[in-house]
Structure I
Amino acid sequence: MAALSGITMNKEIERITRFLTVGAVGTLLDFSLLTLLKLAGLPTLAANSLSFTAGLLNNFTWNRLWTFGEGRPSNWRKQFAKFTLISLFGLALNNLIVLSLEGVLGNILAQPEWGYLPAKVIATGVVVFWNYFANRTWTFRS
């Protein structure tokens, strides 16, 4: 029984590692696009929503194929709908945190125009936990 438990734990650690790898790529895409859109003059809410959506599409694709590949049902549309619902809640949480902290952190840095970046780092750290556990237990359940 202990060996089975160890195998299960190793598989979960591997799954979390894959999730974090996919998330890191999605986060790089998200932050890069956010910065480009802000430099192009878009307001924070629009830029953050668009960049988050690009990360969502990237993450769904790779989590479905690689991270949670064994839990892939034949109806990818239903799975994408679940992933999107979880991600939309994550986006709302992400936007709430970014918009709440942008001004405060910008003032602390004495660079108000760059306050969205540390706010985004904090938001990403919070939202990653929500995304993993919600997708693990609902979207990509084996």
Structure II
Amino acid sequence: MIQEFKAFLMKGNVMDLAVGIIIGAAFTAIVNSLVGDLINPIIGLLMGGVNFSDMFIDLSGTNPASLAAAKDAGAAVFAYGAFITAIINFVIIGFVVFMLVKMMNKLMTKKEEAAPAPAGPSEVDLLQDILAALKK
């Protein structure tokens, strides 16, 4: 059983998946920083100094001063700013994945175009040879 487990772990697909998960986690941290530290402040500035991460609606009626204070007090809040941030993260990640897939498709197309044409007669030539042989 240990040998089978070792063989399973050493298969290419499992290793590729592990690498993909690790890179995905690192990429998520980069995108979160991009959105939280760069994009949201710019959008907030354009919207008159609004900070998305502090946008919330108090459902408890306690009127906390900030989202952090509401969470510390255990108050029920509707933190729509965090949702807006998550949507921006999703759009950025989706766009980057789209660009990666597009780039890979372009590279694969170039590779296929660069492949040498098969040697030998074409289908038309073969059909003409068969027709000539039948006429004889």
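All of the numbers you see were taken from the coordinates with simple rules; none came from a lab. All values reported here derive from a predicted model rather than from experimental measurement.
Okay, here's what the table says:
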read-out: Computed 32, 17, 12 for semi-axes √(5λ) of the Cα gyration tensor in Å - originating structure among I, II; value: I
read-out: Answer label among I, II for the case where helix-only ellipticity at 222 nm (-39500 (n - 2.57) for each DSSP H run of 4 or more, over all residues; to 500), calculated from the coordinates, equals -27500; value: I
read-out: Read-out relative contact order in percent (Cα under 8 Å, 6 or more apart), computed value 16, structure in I, II; value: II
